[in-house]
Structure I
């Protein structure tokens, strides 16, 4: 009887394991199309890019013998190092400025707006209703020699000659990118702020914390995931952007993506362009990881 009871007792366990196993298989089956698409659209091109970076372009001939010659050229050339540092510097500045401007807006919508939050969120996405290229051209018109800013200042009598430093420099690139990616920063921060339990703020107020203390002890630490998400969403694409630097950056505002575009589209040196791309992705990944680590360390210090 005991043996029979043991066998009967093990049956539900085996059926449960079989059910879980089947549920796991069903889960994998559901995500398999998306996973296959990711592998095809991301992993395969990235693999080809790595292979190309290990080859060498000699005039019109392509040497497919693996070597690190392209990476030695990338890290051994002063011009490429300057472009890398400039790209990381511009992207970091754009990220800081955009997050700093987006946080108050997201805080206002999350905590101060009581009605029609949906309309506010729709309004935040209005810039996406127009083409990114059109927005860049709009800033080119605003910052131009005879643009809106110079014409307005001349009409007000504040200046006699138009400013020449507003366009075709790194500052114009920073301003244009910060405006173009503002919504990418506002929405993730808003989601983090909206999820904060308001009872925590009420408890802190009952214990004597003021608004500033509540913000730094509760609101800011709990919103760090949104801030990190916003920073990554801005830093990664702006580092690889080449449209904005090409249109409003001028010679001093060009970034590493512009050199990659030149190698692939004009010079037809795909191995060097691939090596520049891989090195750029590595630099972006390193900076992003360091940012996450420092943000977590800062949150622990705040708490």
Structure II
């Protein structure tokens, strides 16, 4: 299955506030990497008093850039899409400097409990100390000076992932759930492919005109992009089933074929994505294993 039309053109403009929509500015952290693209996007929403979405990692240069971009404006709310260390840690320092309240779906938690002997591969990437002052439920709206943001809960990448809809502009801040440059990592036990696909369906049912992700540039034609993203994920699922049908019994074998055109450095993350698909397929009774699903388990078709 072909990938969606990913857009790799992006100018991070580190240290600068870049207008991306009416009353919305983007400041990108200089933390490029295979999972962050050019870096994490923080967004400033509002006019004389504002909300900040995803303040980013604990990074001195980015903190100074945000404070300069705020230019003395009051910050009333700090929204966090999810608790990975490239999104939430700077919330503490920004709150101390501004007095803003922090907002999110909740503290970090896995999508399912760890199994006996299982190690969370992304444990060090998780911000376990972030606890929002305000825990948003699905559909709950908070407002400020010229802005109103509504929580659209989108578990999948993490269990506590949330997108935020900017009311009146048909703009959705999608965090790491949907990005223009790449698919999102869904890695158990923090992530769940079943949850991710259900969240994707939620966004397909919406009518947003613009998606502003946590990394990279905007998604300017959401309807077609989201449907292509869904088709891509379903294609990966079918590829996993095909490899098991062809006789592959372990995830490492499947990855070598399914991700043969992917940089081998990313095969570890790819293996976790395959595991997420397998967990979903096992829940639906299409694949069986010699024990609980894991990277080392042996699989067969039912």
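Rule-based calculations on the coordinates, nothing more; no lab input. Predicted, not measured: the structure shown is a model, and the values here were computed from it. Cβ atoms are built from the backbone, for glycine too; each structure is taken alone.
As an exercise: helix-only ellipticity at 222 nm (-39500 (n - 2.57) for each DSSP H run of 4 or more, over all residues; to 500), calculated from one structure in I, II, equals -8500. Which structure is it?
Attributed to the structure labelled II.
Quick check: 35, 19, 17 is what I get for semi-axes √(5λ) of the Cα gyration tensor in Å, calculated from one of I, II. Which structure matches? Don't jump to the answer; show the numbers that get you there.
Working: I: 43, 36, 18; II: 35, 19, 17.
Matching structure: II.
Once FRET efficiency 1/(1 + (r/R0)^6) of positions 41 and 289 (r between Cβ atoms, R0 = 41 Å, to 0.05) is calculated for every structure in I, II, which label goes with the largest value?
Details: I: 0.95; II: 0.60.
Largest value of FRET efficiency 1/(1 + (r/R0)^6) of positions 41 and 289 (r between Cβ atoms, R0 = 41 Å, to 0.05): I.
Identify which of structures I, II gives the largest calculated value of relative contact order in percent (Cα under 8 Å, 6 or more apart). All intermediate terms of the calculation are to be shown ahead of the outcome.
Details: I: 25; II: 14.
Max of relative contact order in percent (Cα under 8 Å, 6 or more apart): I.
I have -0.86 for log10 I(q)/I(0) by the Debye sum over Cα atoms at q = 0.21 Å⁻¹, for residues 129-184 alone, calculated from one of the structures I, II. Which structure is it?
On the way: I: -0.78; II: -0.86.
Of the structures listed, the value fits II.
With Cα Rg over 2.2 N^0.38 Å, for residues 169-280 alone derived from the coordinates and found to be 1.56, which of I, II does the value describe?
This value belongs to structure I.
Assign the value 23, 55, 20, 2, calculated as P(r) over Cα pairs in 10 Å bins from 0, in percent, for residues 33-88 alone, to the correct structure from I, II. Let's see the in-between values first.
Working: I: 20, 31, 33, 15, 1; II: 23, 55, 20, 2.
The read-out was computed on structure II.
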